[in-house]
Every structure is written in C-alpha cells, then in structure tokens.
Structure P
Amino acid sequence: MDHSIKYRRAAPDDLPLLAELNHQLIRDEGHRNSMTIAQLEERMRGWLDADYAAILFEENFEVVAYAIFREQSEELYLRHFFVVRHRRRQNIGRRAMQLLLTKVWPANKRLTVNVLSTNTTAIAFWRAVGYSDYCLTLEILPGDRLNG
C-alpha cells in the first residue's frame, strides 16, 4: 500500500466536498459559524473565484486533508487546514504541511494562520510545524458588555 500523500488544486467539482469538510472543521474547532453546507459551498465558491486557492491532499485515492490559502505580495495566509477525522494522529497534517512548504508555497513569503484560542490541539500542531505566536485578538461580544 502506497502511503505517500499526493496533492492537487481543487476544481469546481470539488466545491461540495470542500463545503462538507469546512462544515466538519467548524464543528471540530468549536467555531461559532452557523452556516449550512450549502451556504459554505457558496462562500467557498466566492473565495476560489476571487483570490484564494484550495489544495486537496489524497492518500490511496482518498481525500485526507485540505488547505485554503491566499497569497499576497509579502504574505501567504492559510485560512483553512483540515485533516479528516478518521485519519488524524497518522502524521497526515505534518506530511501535508511539508508539501505546502516545499512544493506549493514560495519560500520568500511570511506565513500566517489564525487559530481559535480555545483550540489547544491546533495551537500545538501549528507550533510543532514551525509557526510561532505573533498576535492575540481579544473581543467583547454584544450582550457581554459591562454596564457602568
């Protein structure tokens, strides 16, 4: 059995799959986004029609991960990175990131990713593959404001 990961740019036919994977990502990371899969597919279509690119990672003809990113003049922003649930803890994420770093992304760009502060597993992963802490965003939600 070949355990090498292959990658390819996502095509328009992949939008339903990307939307389903995005839905799983939202649930797994504990994000507040309440969009339906159909809404996520439309949002994904808009991103890919604009300035984002999507990469699908496959092993033995099975999609095992995906990444969505936007490249700008000096920065490459990774918007989504997701490993399918039943393939986690198998080094898929590390191997997929290695492909992005060596085969897909240019070496001369600053790489950024946002992670929910409560997603400690993701934070540990990003640090393990070379990202370092840069910024912390704080918020006050409507209804959480102190009066007085």
Structure Q
Amino acid sequence: MVMTPSEHEEKIRGLVRSHASSLVNVIRAIEGKYGEEGKELARQAFLSPSRQRRREPSDPSKDLHEFCDNLERGCRVTHEWTRVVDEPNRVKYIFSKCMWAEAFRSLDAADIGHWFCDTDEPAVRAYNPKLGFRRTKVMMEGDEICDHDFFVEST
C-alpha cells in the first residue's frame, strides 16, 4: 500500500509523539524518585558533547555549510524551514514547523522537549569550535517560529 503525503506525515507525527511520550515517562519517573537532581543528571547525559563528536574540524566556512546540509537532512521529515541567509560565513533559518515541539507541548513536557533544542549549540561547536549559534525564538517555548543563526565566529 502506498501512503499519501498526508498519511505519511501523520505516521511520522505519531512516531514522534510516541518517542516523546516514552522519553517523558522515563524522565518523569526519574524526577519522581530523585527530584530535580535526577532530572538534571538525565539532561546532562542527553546533552553530552560526546554524542556530537565528528572528525577533525577543517575550514570553518566549509564545515558550516556541511553542518547545515546535515541538519537539513536530519530535519527533512519532522520540520519545515526556510533558509533565509546563505552566505559563506553565515546560514540562517526560520523553522515554521517542528513535530518535536508539537509533541512535547501536547504532553505538557516542553521542559524535557527543550533538551532537543539545547543540543543545537553544543552540536555546532563540536562540529567545529570556530562555529557559533544564536537563536532568539523557540517553538518549544511557545513562539510561532524558531530562528537558527549559524555562523563562523570572527577571530
């Protein structure tokens, strides 16, 4: 059976919600038994830079665009975005849809879902320490969009 695009999107949305729900259940159980300290320990493990490591960094501008191309591949089925700036030393996005934000917010667990957002800066810095990241709007926090600004840090 071939799925229509809307059926495929609903299937992905269901999988995202299922994974989000599982994570929320685990973290809430840890939080229930060990309090904020246990939850924070789980958060730190989730954000561990070792999850983000890659080969040796090369030219920062090249790495910036390689990182962003990988980001787009990883977000293809769960996000909608527009690349609003595409320069040699800067790439900026406006994300208008994030299934993860939808799922965690519907579970009243944006605090846990925000961990996914919190990986953005460590991921880009692990890719190349000369890269930077800024964000001023976050859907997980209730904003209409997320703005992701990746850049080569000036020396």
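Derivation of every value follows stated rules applied to the coordinates shown; laboratory data play no part. Note that the structure is predicted; figures quoted are calculated from it, not measured. Cβ atoms are built from the backbone, for glycine too; each structure is taken alone.
Points worth noting:
- Computing P(r) over Cα pairs in 10 Å bins from 0, in percent across structures P, Q gives 10, 38, 37, 11, 3, 1, 0 for structure P.
- When mean count of other Cβ atoms within 10 Å over residues 18-25 is computed across structures P, Q, the figure 19.0 traces back to P.
- Entry that produces 25 once relative contact order in percent (Cα under 8 Å, 6 or more apart) is calculated, selected from P, Q: Q
- Structure (P, Q) behind the derived value -18000 of helix-only ellipticity at 222 nm (-39500 (n - 2.57) for each DSSP H run of 4 or more, over all residues; to 500): Q
- Structure from which 0.05 was derived, FRET efficiency 1/(1 + (r/R0)^6) of positions 34 and 90 (r between Cβ atoms, R0 = 25 Å, to 0.05), options P, Q: Q
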